[in-house]
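All of the numbers you see were taken from the coordinates with simple rules; none came from a lab. As the structure is a computational prediction, the values presented were derived from the model and not from experiment. Cβ atoms are built from the backbone, for glycine too; each structure is taken alone.
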Structure 1
Amino acid sequence: MSELPALPELNPLINPEFTDQRSCRQWLALLPMINVPQAHRELLAALTDLTQVALEPLERLKTLEMLRENIIFLQDANARKYMGKPMPLAAQELNAWQANVAMWQVLASSYQIVLQDCLQGEASVKEHAALVNHRCIRYTGLAIREHALAYRSVPVSLWQALHGFYLVSEAGWALRGVKDSQNTNAQASSCTAAYVQALLLDTVRPSGNSAKLMLWLDRLLDRWANYVTVHKEMIGAATSQVSVDLDGAGILHQTPPKAARARYLDTSQLAKSIAKRIKLLRMGEAPSQLGLGEEFVADVCISVMVSCFQQWCKGGEERAYQRRTASGSAQVVCSLDSIFHCLTGRPLPQESVSQVRGQNITAIQMFGHSGLASADAAQIPPCPSEQWGIFDQSAFGFGLSRAAGAGMRVAHNQLLAVRPDDAAGFSVGMVRWIALSEDDELSIGLRMLPGLPKAAAMRAVGLSPTGSDNLVPALWLPTMAALRTQESLLVPIGWFKQGRIVEIFIGEQGKRLRFESLIERGPDFERISFSNA
C-alpha cells in the first residue's frame, strides 16, 4: 500500500449525513437533483465526511455502489458548464471543473478505504477485492480524464495513484471480470481494462482534441480496453507493443526508460480491430454499423482511428514538419474584425453601403469612410493585439505561451493572426492544441494557413446572413503553387452558402465572387474556395 495515496485521518467530530445503505437511501430521497450545483455540493460534502469516519466495510461498499448512479448524473451535468469552452476557464466554469475533479478523487479514496480492508483480510469484503480495486482505478482514471477535458496538465500524484492501484491488482485479480453498470459497451470490465483505458485515452493528445471526441473515445475504450493485455516482461517480437513508465505519466513508449519500472502492453488484438474498422469505413460502411456511434461522419472516424492506431499500437506519431525550439515574442490578434484592423490600420466602418453615395464609395473601398479618413489619426484606436512568447516553431506552425489570466480566451480551431517580432507582416493560423500547466501557463499550438493574408471588405449581393448590406471583414489568401493550395477567402461564420454571390473590396479594387466550396471551418470563421462571378 506504500505506493497508494495517503487516506484522510478519522475525525470523531464529524457527524456524517448517513452511515449505511438504508440511511443513505433516505438521504438521497431528499437531495435536490434538479438543482445540480446544490446537489453536487451536498453530495461531495457528504462523501468527503464519509472518508473520515469509521464504517463497517461491507456497508461502506454497498453505500458507495448505491451512490454511483447519482454521482455520474451530477458529474455529467456539472461538466456541461466547462466542456468545450474557450480557455482559460471563467471563474464559474473553473469552480465546476474543480468540483468534478474533487468528486472523482474523493470517490476513489472512498473505495480505497474498502480496498485497504480487503488487503488486511477483512472477511466481509475480501471476495470483492477485484471490484473495489477496479473502482479505485476507474475513478482515478476519470480524474485524469477530467484534466484532459479542461486541457490541464495532470498532477504527478494522480499518475502515481493510478499506477499504484494497478500494481495492487497484480496480487491476483488484475484480469478478474467485474460488473460495471456504468459501462454499457461491455459485459464485464477488469482492473487491467480500467488501467489500460486511462492510459490509452491520455495518449490521443487530449490537448488537441475536442471534449466531444474525447468522451466518444472513452466510450469506445469501455469495450476496446479489454483487447489489451499488460505484462511485466517484454512480449518477444510482438509488433504492437508499447510500454508505460511506472515512475512517469501515462505517455506510452516503444522503449521504456527503466525496464525494472515498466509494464508492457500488447495491443495486437486492438490493432486488428481498429485496422478492420478503418478498412470498412474506407469501403463505405457507416460508423454506426461498426459500433462507432453516430456522433461523427466516416471521414472524421477514419482520421481519428488512424491516429489512435499510431498512438496505441505503434508507440506514437511522427510530425509532418518537425518543430524546433525557438524564442522571442509575437503579436497575436483574434477575430476577423481585429485582424482586419491590424492589417489596414483602422477598424472596418459599420455603416451600410446603401448609405454611402458619390465620392464616399472610394473611401469605403479603401476601408474607411469620409469622416474616419479625415479624422485625426490619434482618434483611431490601436490594433487590439496581445504579446505572446514563442517556444517552438516549424515550417507551418508556432508554439506560443503566456500567463493564463493575461488576456484573450482561445478555443480549438479558432482563427488567430501572428506576427513575430522579426517578421514584416501577419500570417494567420488555426489553434490546433491547447494546454494549461499546473502553474497556470497557457500554451497553444498553431497550424498556419498558407500565404500572407490581405484584408478585404465584403458584402452580400442580395440577402446577407445578417439581413443587412453592411460591410463585413474578410481575409484573402493567395494561391501557393509550391504547396498546391488554391486561393481562398476567410469569412465570418455562417456566411458560406454554395453559389452565394458577394462583392469584395481589396484596396481600391472591387469585384464579385461566387462561393464554391467550404474548405474548413472554425468557431469564428469559414474558409471558402471561390470563382469570379
Structure 2
Amino acid sequence: MATLLAFIVYLITLAPSITWCNDGADGGDLITATVTGGVPHPSGYPTYLLLGSLFVHLPLGDLAWRFNLMSAVGAACATGFTVLAVAVSLQRMSQGEGHVPWVAGVAGMTFAFSSLLWSQAVVAEVYSWNACFAAWIWYLMLRARASGKVWLWALAAYVFGLGLGNHLSLLALVPAGLVLFLSPSEKVGQDTDTRSFCALRRAAVAVVALLALAAGAAVYGVLPLRATHKAPVNWGGADTWEGFVWLVTGQAYAPMVAALPMAHLPGRLLAALALLVRQAAWWGVPAAYLGIRALWRYDRPVIVATLISGLVLLVYAVGYNTSDSYVYLIPLGMMLALWMAWGLAEGWRYLLSQIGAPHGRSAPTQLVRWGIWVLALVPLVANYRMVDASRDWRAYSFGIGVLDSVERGAMIITETAMDTFPLWYFHYAEGRRPDIILINGNLLAYKWYRDSVRHRYPSVELPDIDDHPVQVVQKLVYVGLARGAVYLTTPHWSLPDDLRLIPAGVLYRVERKGGS
C-alpha cells in the first residue's frame, strides 16, 4: 500500500520531459547514453543503463518522461523495501504484536515523502534506484540474520554487486554488512563444537556471498561492450583498459572528494544535519532518539551497523565539494526511518502498558493510531511544492529553442552540464537537427572525447590539444567560422581580439570584428 501511494504521488509530480529541476541536469547525459548505446559520465552506471533499456520501449510520453517514470518506480520500490526492512527489524521487539505493519508503514511513508528521495523520484537520475538497492539490501540482510538462511546472504551480496553498477556510494553499506554478518546468532550454543561449526559455516557463507557479489558486479562488463559502438556519448572510451579504469574509478571527480575547504566545513555540516532533520519531518527527531535507545537494548548490532554506515555517508556527503552532494544522504534517510519506527513502536508499547489494552483494541488506542498515521502526511504537505517538477519546461524550452534558432550546419560550443546535456538529448537521442555540430569545449581536454568528436564529425579538423582548453576553443572557433556560423552557449570563453560575441536569443553568436 505504501509503495502504491508513493508511486501515485510521484506520478503526479513527475517532470514532463527533460528537466533541470531538483539538480536533474545529468538526466540528458544518462538518457542519451542509454538510447544511443553509449556510456554516460563516470562511473558509467551499467545497471542504470540496463534498466533504462527496458523503460525506453514503453509506449508512453517522450523518451525523457519514460526515464523520469523509471525514477518514480525506483523510489516507490525503495519505499516498499524500507517498510519490509522495518517490519523484519521490529520483530525482535514485537513478536506477534499487530502494530508492526502500521508502524513500518508510517516510517516508510515518511521516507517516501522526504524531500531528498521525492526530489530524485521525479527526474531522470540514478539516486532513486540507489535508494532502492540500499533498502533492498537492508531488508535482505536483516532477513538473513533473523533466519540464518544462506541463500538470503548470497542474494544480498548479489544485489549489492548489482547496486554498485547503479552507484558506487553503496560501498558505504560495507561496514553495516560486516557488522550484521559477524554478529553472534541467538541460535548458537555455548559449547565449543557448536561454536566451531558455526565459524566454519560462516566462512562458507562468506565465500558464497563473495562469489555472488562478483556475479552482481560483473554488470560493469557491459561498459566496454557498449563503448565499442562508438556512440556520440561515450565517456572514457571504456573499450580500452585505461579508459575503463578512468571511467569506473571516477578519476574525473577525484579532486572533489574530501576537498571541501575547512572554512566551509562547519556550515556544510550544519546544513546537512538540518536537512536530515527535515527528512524526519521534525517530529521524527525525538522518535529517532527513542528508537536508537530501544535498538541499543533489543538489537545492538543493528544500531551499530546503521550508525557506522550513516556516519560514512554523512562524512562523504559533507566533504564532497559540489553543490548537489546532499543526494548521497538519501540512504541515510532510510536508516533514519528505521530508527523512527523503533521509536514509534516503543512509544506504542508504553501507551498500551499505561491504558491496560494489550492489543490496542480500545477506542483511545485506535484514535492514537490514526493520529500517528496523520504524521506521515506532514512531509507530503511540507515538501510538495519544493520538489514538484510537473511544470518544469525550462530545459525542454532551452534545447528546442537553441536547435530551432541556428542556421544549417552551424557549430554550437557548450560549456556545462546545464547547457550540454539537454542539447545532447535532443540532438543525439531524439535525432533533431542532424546537420549541426555540437561540441563541449571543456571535454576537449580528454583524448576519449576528441576521438569521439572526430568519429562523429569527420569533416571538423580538431586543433592540437596540447594547449589550455581556452586556447583549444579559440582555435576551434576559427575552424567553425571557416565552415559557417559558430555559437557559444555561454559568454565565459575568452576570445581573441579580432572576434566578438553577439547575443542571439539564449546563445551567443561569434563574429569577426569589422565583418561577418
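A value of -19500 for helix-only ellipticity at 222 nm (-39500 (n - 2.57) for each DSSP H run of 4 or more, over all residues; to 500), calculated from one of 1, 2, originates in structure 2.
With semi-axes √(5λ) of the Cα gyration tensor in Å, for residues 19-138 alone coming out at 32, 13, 12, pick the structure among 1, 2 it was computed from. Traced to structure 2. In terms of mean count of other Cβ atoms within 10 Å over residues 115-122, the structure with the greatest value among 1, 2 is 2. Largest in Rg/Rh (Cα atoms, Kirkwood Rh), for residues 219-410 alone among the labelled structures 1, 2 is structure 1. When relative contact order in percent (Cα under 8 Å, 6 or more apart) is worked out for each of 1, 2, structure 2 gives the greatest result.
To test your reading of the models, identify which of 1, 2 gives 25.9, 94 for Rg and Dmax of the Cα atoms in Å when calculated. That value comes from structure 2. State the single structure among 1, 2 that was used to calculate distance in nm of label points 7 Å out along Cα→Cβ at positions 107 and 243, giving 4.6. It traces back to 2.
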